[in-house]
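Trainee: Quick heads-up: structures coming right below.
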Structure P
Amino acid sequence: MEKDGETSKQLQDEIRSLKERLAEMERIADGLRASERMYQTLLDAIDDGIHANDVEGRYLVVNEEMALRHGMSKEALLGKTPFDLYEPGIAQKAMDQYRHVMRTGEVLDEEMVYPGARAQCRHVHRAPLRGAASEITGVVTVSRDITARKQAEEALRRERDFSSAVVDTVGALLIVLDPDARIVRANRACERITGYSMAEIQGKPIWKVLCYPDGNGQGREAFLSTLSGHFPNSAENCLITRDGERRLIAWTNTAVLDCDGRVEYVIAVGADITEQRRAEEALQENNRLLTRWIDELERRNQETILINNMGDLLQSCVSFEEAYSVVAHSAPKLFPSTSGALFAISPSRNLVDAVATWGDFPESGRIFAPDECWGLRRGRVHTVDDLGSGLICHHLAQPLPASYLCVPMMAQGEILGSLHVRVNGASRPPETMTQLAVTVAEHAALALANLKLQQTLRDQAIHDLLTGLFNRRYMEEILERELLRAKRRGSSVGVIMVDIDHFKQFNDLYGHEAGDALLAAMGSYLRTHVRGEDVACRYGGDEIILILPDSSLEDTRSRAEQLREGIKSLGVEYRRQPLGTVTVSMGVAAFPLHGSDKERLLNASDLALYRAKSEGRDRVMVAP
């Protein structure tokens, strides 16, 4: 009984111990189930698909995301293999990866494309599942859906490709620089223009590989200004190509900022303006040339106007003095900043005289011999642009000019003088000045020749060819004019009528040629022995009339007596033989005493002459 009691007690202790152990195990089991539920909850909360497979590939654990991807419950997935869920190719690849992980213990990461409806691209991470003794009992797989990321990356890639294509298509240079001015990116246009590939210049400072050493100051300032936050901005600088050619680039700089607002990149967009600048410079040069041509044409036009005006004035001149004055007035306008003179050769052709001057022409050297001028010697333009080496004319006066030219004035084969132009401060007279001087000399020579011809014709028209005295027509005109002038002034005019005594007998004795010689000698004597304002005229035959303006009757008579005595002493020869003493009879009259018009005045002097001849000749008689 006692043994049975002990046995029963032992059994009860064992049962109690078993219950306690069972309770402990139940508590552990509850803890494990709680942990499993917590672990499963955690797995289900993860967006990635997670599952564990045994050595045969059967699913041991799956989370909610994995069940959703397959459209099945978690319980339905347990025990299935990849061949039950995927197409053979994907299932076989999964099994091969399981075996590799279990065989090697390595961790595999890869991206796989699944044909399922929800996920197309996944990042798959496979790691070995180890037991209590660290033995590999299966494979844990974490599968992340990266379809959206891949799509975003693809869109970004396409956008980058598009942007790169656009950038490379643009004809302008585009260079991306970091804050240290190192080249990060350059487009095709930059490679084409500079000749450098992207690989050659990437990562190098732009100032050392592309910019011309002496032409990047403005570019550096613009770059630093961009780094300081002043953008966009513009600048110009020179690039040096692989071939050593300089290209002028107009840059526009802007910046890409980081999240802190600092400049991360500087983007420089440049336009090659080399040809444009060359065209602009060529255009400017053409404009300058055109302006010079226009100025030259304007100057030539102004010179032509001045030349024409001078020519018109010269053709209107009635005396040499007027012509000289026209040249002196026109020359400073035609030859500004010069001095000079118009020289005329004397009738004796042994002297050259300055008849007109302009500018600071020196007082000395205004009269010289014709052979002292190389221009007059040679009969063509003589230009001296270097006084040290040129043939200097001997008539050149001090101070000597820097250069000069002498232009002979020629008309009808005769040299009339020269035009002398002195150029101060110039090494050589401009070719246009030489041409202009020749033109002025031609106009002046033509005008002087015309005046000389007109003077000759006028002299022939109003002078008697034999005696050189004025003719009867001129006498009548001048007497009429002097009478009108005397009436206005209230003055007198004296008239002397002269007749050679016995001139007919003289002709009969010596011949008509001797008579002509006597008349010529008379004319020469009277031209040199009358006042400058007196007029001596041949009235006809051997009769001569003298008109004395502003002369009273007594003064006229006294003057007649002086002339009569002078003529008596006149020795006349013909063929080297003396013709004897010559006497004259003179009749004197005066305005207004003997008449108020020329007819009455001439008649009065004629009557006085008749009385002188009738009373014995060789005397002066005054009209009553």
Structure Q
Amino acid sequence: MRAYLPKIIQWLAFAFAVFQIYTAGFSPLPSLEQRAVHIMFGFTLILLSLSFRRTPQQKVPFWDFLMIGVVLAANINIFFVFKDIFITFAGTTKDFVLGGLLLLVVIETVRRAQGKVIPILLGLALLYMFVAPYIPGTWGFRGLPVTKIINTIYYSPHGIYGFLTGLSAGIIGLFIIFGSFLLHTGGGETFIKLALRLTGKYRGGPAKVAVVASGMFGTISGSAVANVAVTGNYTIPLMKRLGYKPQFAGAVEATASTGGHIMPPIMASGAFIMAELLGIPYIKIAFYALIPALLFYITVFSSIHFEALRTELVPVPEEELPSWRSILSWRQLGPLFIPLILLITLLVNGFHILTAGFYTMMAAIVLFLFIDFSPTGLKRRFVQIGTALSEGGKALSLLVPVFVCVNVLLSVLSLSGITIKLSELVFALGGETLIGALIVSAIIPIILGMGVPGAAAYVLAVAVIASALYKLGFQMLPIHMFLFYFASLCSITPPVCLACFIAARIAETDWLRLALIAVRLAAVGFIIPFFFIGEPALLALDSPFTLTMATSFSGAAGAILVAAGFFGYFLRGRVSIPVRLLFVISGVLLLHPAFTTDFIGLAVAGFGFIGDPLVKRLQGPLVNFLSNFRRDKTKNSP
């Protein structure tokens, strides 16, 4: 078994990917049947691949086979009785036993796939269900029978088989496989080459390469950690070799990779969930997200440019830049960009996202397969397609337990009524001060994102906070975008920032210093949600075109000034500390979508720009005076 285990996993992952593609386009199953088979594939792959210690499995122990047996038995049962679920909503003793065993396996499988955070949250929620009858006051409730809890978790279209599992078994699963396919058929290499050619020859070129490559790849892959691991292994050593400090090199890569979550057109899996929750076409979600995402990357790009000028860093040497001839070829660009153009075209023309994704996936496979018509080339490409689909199946299997477990957690929270109580708490804070409610609402998805994928943190935050913010008078789309931003930024926000951990390991530097630089690079990402939740013009929502354009231009100016303030460089060179503070203030004012704050922001920026030479002229004598004063005081001291 040990010798054959890698092959079994490879073929099972390949079958998982083929199942997802086939059912998306040719023969979709009823919802609960689709989700049951999806869970069987995903959970079996995790239990075969990862040991109890979360290391690669060398030999599958007996208890793992028992857990696989539970997964198969419980989901085969659902596959055949799914019609009865919608009629009775109450299982038999057999269903109760299978549901209880499957719940235990879900907790263990998600622990192996993603760590302890989600199992602990679910464990606390389940514990609350049993101790709540003994808690006095508002936070207590009368409790529910165990059979009711298990029925809701297992024998229902909620819980294990809820809407998140449905998205994972459909749209999210298909696009995870699509992103993995592009990566493993040369897409990652093409992104890096294109970024090198576009930005490598300019000052700060290596870091700009990281921003462009990671941003392009990140919007497809959906995982900041995977981005850092793939593109960071090239960009971080390149930046270090050409003079960047290790912590800055790692921070650039982590921030750019995280930005891929919020950058259209694909925006990772969270945007699919948002479209489903709000009932808004996905292409509209991508459109609304465009301006804030561009402002985020303008800040990152400007920060890198100013840092490169301040520290006099060199571009990438000309001999290391790929030629345009090697990039602008059908073989390089066709299989990568034609599917993406097709995807956007289909979405704009009203195709359902799953249908558009299927045609895009098929186009990517066909284009890659027939780039080389020679028999040897075709054979090699068939093998590469098989490997790419297997890797896509493995990547998806790591997320399946997460979505299933978060579904269960949402069901338990709903049963206990704790989401309503937490929502009322946020609403009460808003009654005291609106900004206080928003700050709490921003912190919660970041806390939930400690060890939890951004999409899962976003869904949990919506369940807890969204209704309270809606009662406070905010529109629902900006609320969701607000929570989505902070759930995405948890990848670079201390104390648990997985993208920074991976980047620090590659850069061989301290993760905390790296994370603090990443937060500075991503400053606009933390600021702008507080503006667009109250002023939807930044999202181009219900706003005239002229107002949207004015907001975009003033926001871009603000993003550049924030970068100048944080990294101490502007048009005339290094900027003094007081003027840096003025630039940050003016940048924040310009980011706010209102003409009054724009005028004030421009005035503050102008005052800082004009006053900077005077401040520098006064700074030297002041420093000398203080130094002499300290020296005299030391001499006169007994």
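Laboratory data are not the source of any read-out in this text; all were calculated from the coordinates shown. Only a predicted model underlies this, so the values are computations on that prediction, with no experimental measurement involved. Cβ atoms are built from the backbone, for glycine too; each structure is taken alone.
Trainee: Comparing mean projected area of the Cα convex hull in nm², for residues 550-613 alone across P, Q, which structure shows the greatest value?
Mentor: Result for mean projected area of the Cα convex hull in nm², for residues 550-613 alone over P, Q: largest is P.
Trainee: Then there is this: To test your reading of the models, identify which of P, Q gives 13, 16, 17, 12, 7, 12, 8, 6, 6, 2, 1, 0 for P(r) over Cα pairs in 20 Å bins from 0, in percent when calculated.
Mentor: Traced to structure P.
Trainee: Of the structures labelled P, Q, one was used to calculate log10 I(q)/I(0) by the Debye sum over Cα atoms at q = 0.11, 0.12 Å⁻¹, for residues 294-605 alone, giving -0.96, -1.12. Name it.
Mentor: Q
Trainee: Relative contact order in percent (Cα under 8 Å, 6 or more apart) computed as 17: which structure among P, Q?
Mentor: Structure of origin is Q.
Trainee: Could I ask something else about it? Consider the structures P, Q: one of them gives 5.8 for distance in nm of label points 7 Å out along Cα→Cβ at positions 270 and 358 as calculated from the coordinates. Say which.
Mentor: P
Trainee: Could you figure out which one of P, Q the value -15500 for helix-only ellipticity at 222 nm (-39500 (n - 2.57) for each DSSP H run of 4 or more, over all residues; to 500) was computed from?
Mentor: P
Trainee: Work out Rg/Rh (Cα atoms, Kirkwood Rh), for residues 286-341 alone for each of structures P, Q, then name the structure with the largest result.
Mentor: Once Rg/Rh (Cα atoms, Kirkwood Rh), for residues 286-341 alone is tallied for P, Q, the winner is P.
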